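Dropping the structures in below, format is C-alpha cells.
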Structure I
Amino acid sequence: MSANKYHQERLERPPAPPGCPVHESWSPLDDDYLAEPYRIATELSAEHPVFYAESLGYLVVSEMAEIEAIFTDHETFASVNVQDPVFPLDPAAQQVLAADDFDPVAVMSNRPEPDHGRIRQYTRQGFSNRRLKTLEPYVRRRTHELIDSMTQTGSPIELIEALAFPLPGETVFRFIGFPESDDELLKGWCGDRKAFSWGRPTGGEQVQIAQNMLAYWRYCRRFTASKRAERGDDFASELITAQEENPDDMTYREVESVIYGLSFAGHEAVTALICNTLMCILPRRDVWAEICANPGLIPNAIEEVLRYNSSQISWRRLTTKETTIGGYTVPAGTAVFLNFASANRQSDVFDDPDRFDIHRVNANRHISFGKGVHYCLGARFAKFETEIVTEILAERLPTLRMVDHQVFSYFPNITFRGPNELQVAW
C-alpha cells in the first residue's frame, strides 16, 4: 500500500499508554453524545483531560493547550489519518476500492510535511481574495434564487433541502469549474461521503459508498483531462496551469487528487455551519433582531457559532514517534482524537463558555479549523459563504424563526455535526 494513498486502513493500533486512564465504553458515536456532545465532553475532560477510548482505539485529548501543541508539532503528530475509515472496511467494499484505476493520492489535510507545504502553496492561491470576490456574485444570486423558491413554496419549509445543502455544493462545484449540468450527479456521489471516513456504515452501505467514490474519482479524472484542453476562470484551470509551469513541484496525479478531495470536503461542513448558525441565532429573538438591524454583527456571530456549536467537533492525528501527551508516554503509531467539543467550551479560555454571545471578544479563539500548517484551507471560504446566507436571510425574511417542538437528529460520525433536518417558518 502506498504511504501516500488517499484512504488507508490502519488496523495495527498500540494499546493504551502505560498508566493512562482507559474509558471502555465511551464513543463519539453514542446516541447521547451525538445529540449533545458539549456537556459530556466537558465532563469527560474534567475527569481525565487525556484518556484512551477503548471502543475507538484512540487516545482522546480534550484541553485547548494540548490540542494546539499537537497541531503545531506536525513532525510528531502527522495528519495522515484524517481521511481514513475509523473502523475496518467490509471485504466487499475493499474489493470495489481495489480497482486498478482507483488511485488518488493524499494531497491536503492528509499529506504530511514537507509534501503538504509543497502542494499547499498552489492550492492556497485558489482560495485568494480574488477568487472569493469572483464567486461572491454567484453565491448571492443563487442564495436569492433558492429563497425565491422557498417563498413560492411557502412557510414552513425544511431548510437543508431548500437552501443549506444545494448552495454549498453548487458553490464549490462552480469554484472548481464543474459544469452546472452535472450538479445533481455530483451531489448524489458526495452525499454520504462522511460515513466512509468518519462514521460506522454497514457492510452494504460501505459498498454503495465505495462505488460512489470510484465513480466520482473517475469523473474527476475525466474532468481534469478536459480542463487541460480548455481552461476557464476556475480553480481547476489555475491548478493545471500551475502544475504545467512547475512540474517538479506538483504532479498531475496530485492535481487530480486535489480536485477529488476538495469537492468532497468543500461543502459538507458549510451546510452544517449554515444550519448551526440559524439554530443558535433564531431561537434567541433579541439576537436575531440585532443581526437584522446590523448585519455588521454577522462575522463575529459566526465565529461564536464555530465555538459554541461547531460544524466540526473533532479531528485526528497519528504519532510518528514516541512522545508525551498529558504526562503519559505515547508510542509511535498511536491514533489521537482531538476533542474540539471540550476545548471550545473550556472555562479558563472562554468566560461563561456555555453562554452564546455574538459580542464575545475572543470568539475566534476557537479551534474548529485547526491550527498550524494544516489550518483548514477552506476556513475563510466557509465563513464567507455563511455570512452571505445569513445576511440575505436577515434582509429578506426578518420574521424567520425555527418551527417549534422539533426533535433534531444527527448523522452518526465522529467529526462533523449538523442536523439532518431543520424546519423553519416566517
Structure II
Amino acid sequence: MIRLYNTRTLSVEDFHPIREGHVNMYVCGPTVYNHAHIGNARPMVVFDVLKRLFEAEGYTVTYASNFTDVDDKIINKAKEENVSEAVIAERYIESYQNVRRLLNTELPDITPRVTETMDEIIDFIDQLVKSGHAYEVDGDVYFSVDSVPTYGEISHQKMDQLEAGARIEENTQKKNPYDFALWKKTDSGIQWNSPWGMGRPGWHTECVVMINDNLGEMIDIHGGGMDLRFPHHENETAQQEALHCNSLANFWIHNAMVNINGEKMSKSLGNTMWAKDVVEELGTRLTRWLMSSVHYRKELNFSDETIETARKELEKVMTPVHQADVKAALSGEVNDGSYDEKAWREFLDQMDDDMNTPNAYTVIFETVKKLNQALRQRQPDWNDALAKRNSIVKMLDLLGITVDEVKVTDEDRELFAKWNEAKAAKDFASADQYRAKLTEKGLL
C-alpha cells in the first residue's frame, strides 16, 4: 500500500485511486522565459520517481505537466529581443525538455500549453462570473475568495492570517485584497478577445482549466514545489470548489526547496544554478542520487560537501555492480534476470512509505554488502551474486539511475582464463602481467 503525505490534510494517507489501477497526476510546470534552474529540476525528479513507484506497484499512470507560455516575463523578454512571445516560449520549452532528458526522466504523457487552451480558459472564467464567484471591473476579472468557505484549505491559514510576504497586489478595484485576477486587461503583448475585452488570463486559472481539459474534474495527485502551495494551489482549488464543488485533487503533494551552500537560491544572492550546467558537471547518475538522498519534503542542499558525500555513496553502489557484471561476463556466466525478491520488497516498502528514499538507500547499501560478500568467494555462487546485482539495478532504475552495459570480448575472456591459470599454478609473475592488462582494460 502506497502512503503519501497530503498537504491538504497535513497527514500521511493510504493512496486509493479514483479509477482502479490507474493514477492521474498533474505537476505544475514552468513559466517558459528562461532555462530551468536546479530548483525547477527537483520536482522533475521527485515526481518522476513517484511515477516509477506507481508503475512498479502495478499502476498505470497518466502524467501531465504544463507549460505556461503566457506571462509578463515572457512578454518583456520578447520585447527586449524584438521577437514574438512564441519564439521565446518555444526556445525555453525545448530547453526544459532537454533538462528532463538529461535527468533521465520519463517525459510527461501530456504537456498542455496555455496558448492552446485559451477558449476553454475564457469559458471557465465566464462560468465563474455568471455563477457569482467572480466579478468584472473595467475589463479585469477577479475571483471572490469570500465566495468559497473552504478558502485556505491548502495553506491552512485563516484569511486574516495568510502568509506575510505573499505577493498580493494592492488594488482598490478588488472587493477583498486577496481576490485574484482571472483575466487581465492589456493593450500590449500577446492578447485575446474575451467577453470583457482584449486581455490575457491569470496564472491561477490556467492550470485548473488544463487539468479539467486533459485529465478531468477530479484527479488523484496534484504536485509541485512547496512555493506553489500559496497562493497558486490555494487559488486553483478555490476556483474548482466554486465551479465543480470539489478540491480538484485527492492528494496535494509538495516537494521542499533547494538550497545552495545552505542558503536559499535566489537571483538577488547570485547563486542560481542552471540545471543543465549541474548535470553536465556532475553527470545524470550523481545528480539524481544526490536529489533523492534526502526526503522530498526536506530541503535539499547543494554544496561541495553534499556532492562529495553523494559521489562516494554512489561509487560504493556502482563499483560492485560493475565488478559483478565484468566477472560474470569473463567467466561466461549468463544473467537470467532473476533477483532477490525479499530485498526488492523491502526497498518498495520503504518507498511506499511516503517515498522515504533515505530508508530505501539503506536497503540498497545492505544489498550491496551482500553482493560484495558473494563476490569475495573464491568460487562465487553466480545465481546468488547476480540475483543481488539485479536487485540493486532494479532499485536504481526506480530512482532513475541507469547502469552501463558491460561489453567483454573473447580476447578478454581468454586473458581472464590465463590469469586464473597462472594464479592456480603459482606463476605470480605471469599472473601480475595478466592482471595488469585486465586492469588497463577496466575489467578489474
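Work out the source of -0.41, -1.22 here, i.e. which of I, II gives that when log10 I(q)/I(0) by the Debye sum over Cα atoms at q = 0.08, 0.15 Å⁻¹, for residues 137-352 alone is computed. Don't jump to the answer; show the numbers that get you there.
Numbers: I: -0.41, -1.22; II: -0.48, -1.13.
Only one of I, II returns -0.41, -1.22 for log10 I(q)/I(0) by the Debye sum over Cα atoms at q = 0.08, 0.15 Å⁻¹, for residues 137-352 alone, namely I.
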Handout entry: Origin of the derived value 4, 18, 25, 22, 14, 8, 5, 3, 1, 0 (P(r) over Cα pairs in 10 Å bins from 0, in percent; candidates I, II)
Key = II
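With Rg/Rh (Cα atoms, Kirkwood Rh), for residues 33-280 alone derived from the coordinates and found to be 0.98, which of I, II does the value describe? Please report the intermediate quantities before stating the final value.
Details: I: 0.98; II: 0.95.
So the calculation was done on I.
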Completion exercise
Output 145 (volume of the Cα convex hull per residue in Å³, for residues 297-408 alone, calculated) maps, among I, II, to structure I
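Comparing relative contact order in percent (Cα under 8 Å, 6 or more apart) across I, II, which is largest? Can you show the working numbers first?
On the way: I: 26; II: 17.
Answer by largest value of relative contact order in percent (Cα under 8 Å, 6 or more apart): I.
Here, each number is a calculation from the coordinates, and none is a lab measurement. All figures in this text were calculated on a predicted structure; none of them were measured in a lab.
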